[in-house]
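Colleague: The structures considered in this document are given below.
All of the numbers you see were taken from the coordinates with simple rules; none came from a lab. Owing to the predicted nature of the structure, the values given are computational and were not obtained by experimental measurement. Cβ atoms are built from the backbone, for glycine too; each structure is taken alone.
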Structure P
Amino acid sequence: MKPFERLDRKLVAHGHILDYYEDTIAVPNGNIAHWDFIKHKGAAAVVPVLPDGRLLMVRQYRNALDRETLEIPAGGLNDGEDPYDCAMRELTEETGYSVDKMEFLISVCTTVAFCNEKIPIYVAFINGEQGDQHLDEDEYINVQPCTVDFLCDLIYKGEMNDSKTVAAVLAYKDRYKNRD
């Protein structure tokens, strides 16, 4: 059987953070398929951990869901920006905290069926004082410290379903549960 082969990729629409394409694919049985593909510029995220063990979450409005969500701080990569630097920048911008270093936790691909978005997620152990947030002109973010148990309860009740946050909270709990 022949492998999958991309025959064509046509740009359908260019957006601020993504481009939408129609791909023409030869599938192994010889048929031709037309699949949607979204090219994302990339993002990074961080799990900020306060000295008391609570995780610092951000509450913000998400247009796609038409509601507020509780998430870990995250944001899109600037042109040429390294994901580690992006996560550091987003931590400071969204929460007002900064750290000297972070540890890699996990990487997630958010929607593998049609999008290439990949989000490396880091852990930042905060020991300093909170400074000012540096939000974009269209951002309104409230910072909310939460226990891991509280966040896991939200996940298992189906009340928290942002994929990067779910993966990050569960990976953090698994990796650092015996840390102290």
Structure Q
Amino acid sequence: MVTQYIMIPQDRIGVLIGRNGIVKEEIEKKSESRIEVDSTEGGVYIEGIEGGDPLKALRVADVIKAIGRGFSPENAFTLLDDDFLLFDVISIANFTSKTLQRVKGRVIGRNGKTRRVIEDIAGVKISVYGKTIGIIGYSHQIRTAHDAIEMLINGSPHSAVYSFLERKRREEEEKKNY
């Protein structure tokens, strides 16, 4: 039986539980596990159900971490629906608070444009929350999005990042045609 313990930010506990416990219930049903939430500390205990699928019980940790990193439950649930989807986190905690805001602003872009462009071209979902940037997608998509985000963090112009993403999309399409 699989047992795991995860910490999530206090302000995300309500999202994890959901109105009348509906989100937590849905996660338990889809993952064949039991979830206990310590709302005072932000701790989440996950225990696989006897006879349940142990892989799903392990995957539920990523779902809860994704919700904790700012993803909507709907986007986080995709991790349970597709075994090939991955969850990745880029830590931007080593920046000063002034620089942190600038970095987050560069990744999000005016009215969320940059984040949307990365999501659309790379085929991922992105959440900028606290001192992290979360990404949900397939491994090759995450690698592309991760590289684009690192370019932005390191100060590359947005136009260069968009060009990089377009080039990666063309390469992916060429691979599919072979």
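Colleague: Give the label, chosen from P, Q, of the structure having the highest value of mean count of other Cβ atoms within 10 Å over residues 43-50.
Modeller: P
Colleague: From P, Q, which structure was relative contact order in percent (Cα under 8 Å, 6 or more apart) = 18 calculated on? Don't skip to the end; give the middle numbers.
Modeller: Working: P: 21; Q: 18.
Derived from Q, not from the others.
Colleague: Just checking, which of P, Q has the largest value of mean count of other Cβ atoms within 10 Å over residues 11-18?
Modeller: Details: P: 10.6; Q: 16.6.
Structure Q comes out on top.
Colleague: Which structure, out of P, Q, was mean projected area of the Cα convex hull in nm² calculated from, if the result is 13.0?
Modeller: On the way: P: 13.0; Q: 11.7.
Traced to structure P.
Colleague: Something else now. 16.2 is what came out when mean count of other Cβ atoms within 10 Å over residues 35-42 was calculated for one structure; which of P, Q is it? Don't skip to the end; give the middle numbers.
Modeller: On the way: P: 16.2; Q: 13.5.
Matching structure: P.
Colleague: Going by mean count of other Cβ atoms within 10 Å over residues 83-90, which of structures P, Q comes out largest?
Modeller: Details: P: 19.8; Q: 15.5.
If we compare mean count of other Cβ atoms within 10 Å over residues 83-90 over P, Q, the biggest value is for P.
Colleague: Quick one: helix-only ellipticity at 222 nm (-39500 (n - 2.57) for each DSSP H run of 4 or more, over all residues; to 500) came out at -6000 when computed from one of P, Q, so which one is it?
Modeller: P
Colleague: To test your reading of the models, identify which of P, Q gives 1.8 for distance in nm of label points 7 Å out along Cα→Cβ at positions 59 and 147 when calculated. Please list the in-between numbers first.
Modeller: Values: P: 1.8; Q: 2.8.
Going label by label, the one that fits is P.
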